[in-house]
Structure I
Amino acid sequence: MNGALKKSARMSFDDYLAFEEAATTRHELIDGVLFAMSGGTDVHNLICTNLIVLIAGPLIGKCQVFQAAMKLRVDPRIDSDGYYPDILVSCAQTDRERLYRKEPVLLIEVTSPSTARLDRGEKRLNYLQIPSLQEYVLVAQDIPKVEIMCRSEAWVTRELYPGDVLELDSVGLKLPLSAIYQTITF
């Protein structure tokens, strides 16, 4: 993600939606400040594609699965945050706004050295506040490693490595890490 476009002006979520509809590049809204998003690498895109293939097919007719093109509204009461998660899964029939979702059960971010701090910091803090969210997954693109945060009485974090299986209880899927990282050479 690049620097803020407007350091002093704060934007509401509704203004953000209107801005994004006319924009030629994507932006995220963090605490009311608009940030331009940079393009992803080939590895980032291959991992996202692998995840979409593994997740979307089994969920047809059950949930909606989006790859990096659907905005996420974190908290309507705050009205200052809007993100584009790499993978967003929403299963609620009440979550059908045309431009965004607000009731995800699963969010996945594919991290790079430049995005890991934001994905583990600001985004994680905001994402884990979403009442419907059951799992937040961080997939590293520079090494074969996955971190999954699962909601129970408190959020529990597990790290997975080659040979492990990512169990997504929120959507009833098991994904071998080898399938997530297929076609990727480290």
Structure II
Amino acid sequence: MIAIPTLLLALLCLCRAKRNGWWIPLGLLLAAGGDLCGAMGAFKPQMGLFALALCCYIADFSAYGKLTKERVRPLVVAFLAFCTAFGFLIVKITSTIEAFSVGIYAVVLLSMLSVTLIQHRPRWGWYVVAALLFVLSDGVIGYSRYVEPLPSVDWWCLPPYYAAQAIFAWQYLVKQEREV
């Protein structure tokens, strides 16, 4: 049940894949697979599928990426905030293998956020909002898993996650034929 919204977004985007590219629909399909793994309690496969989904988003976003002076400050602020939050979280993980896996995932997540921040394309702000919502959702999951279990964690992490995926899909579907 939890994978249905993302799967529907993926299928909707697949209808435009030939015109708009395959990265976003593929990312959404992988995220839906991650949702399914999460529903079954398979955390490491879930994290792996989400990392692959983020790599698809990175591939799409990097075509519009260019580091300019006006993008440096938000990039540095996001990097410092992310590293601070990650540092707080990683010390709570007792398993070396899990800490390593979460570390790799965090690098991929930070890369997606960074590439989003340096994009130069129409509706750039929406991409940034979606990336931040994705980071927020993953932060809630990490906090609940490693620091202190949150009651009804799904009610805290799923709305920003679904909103992020919906924004990525929406931006993909309204993509202009020739973006700047």
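The value 0.45 for FRET efficiency 1/(1 + (r/R0)^6) of positions 72 and 104 (r between Cβ atoms, R0 = 25 Å, to 0.05) was derived from one model only; which of I, II is it? Only structure II yields this read-out.
For the set I, II, ranking by distance in nm of label points 7 Å out along Cα→Cβ at positions 24 and 128 places I highest.
So if we calculate FRET efficiency 1/(1 + (r/R0)^6) of positions 48 and 96 (r between Cβ atoms, R0 = 25 Å, to 0.05) for every structure here (I, II), which label has the highest result? Working shown, then result.
On the way: I: 0.60; II: 0.90.
Evaluating FRET efficiency 1/(1 + (r/R0)^6) of positions 48 and 96 (r between Cβ atoms, R0 = 25 Å, to 0.05) on every structure, the highest lands on II.
Here semi-axes √(5λ) of the Cα gyration tensor in Å, for residues 80-167 alone was calculated and came to 24, 17, 9; which of the structures I, II was it taken from? Structure II accounts for this read-out.
Ranked by relative contact order in percent (Cα under 8 Å, 6 or more apart), which of I, II sits at the highest value? Spell out each step's value before the answer.
Details: I: 16; II: 25.
Between I, II, the highest calculated value is found for II.
Name the one structure among I, II that distance in nm of label points 7 Å out along Cα→Cβ at positions 40 and 120 of 2.0 was derived from. It would help to have the intermediate numbers written out before the result.
Details: I: 2.0; II: 4.5.
The structure behind it is I.
Among the shown structures I, II, from which was the value 4.7 of distance in nm of label points 7 Å out along Cα→Cβ at positions 32 and 144 calculated? Computed on structure I.
If helix-only ellipticity at 222 nm (-39500 (n - 2.57) for each DSSP H run of 4 or more, over all residues; to 500) is computed to be -26000, which of I, II is the source? Present the calculation step by step, with values, prior to reporting the outcome.
Numbers: I: -6500; II: -26000.
This value belongs to structure II.
Read-outs: derived from the displayed coordinates by stated rules, not from any lab. These numbers come from a predicted model, not from an experiment. Cβ atoms are built from the backbone, for glycine too; each structure is taken alone.
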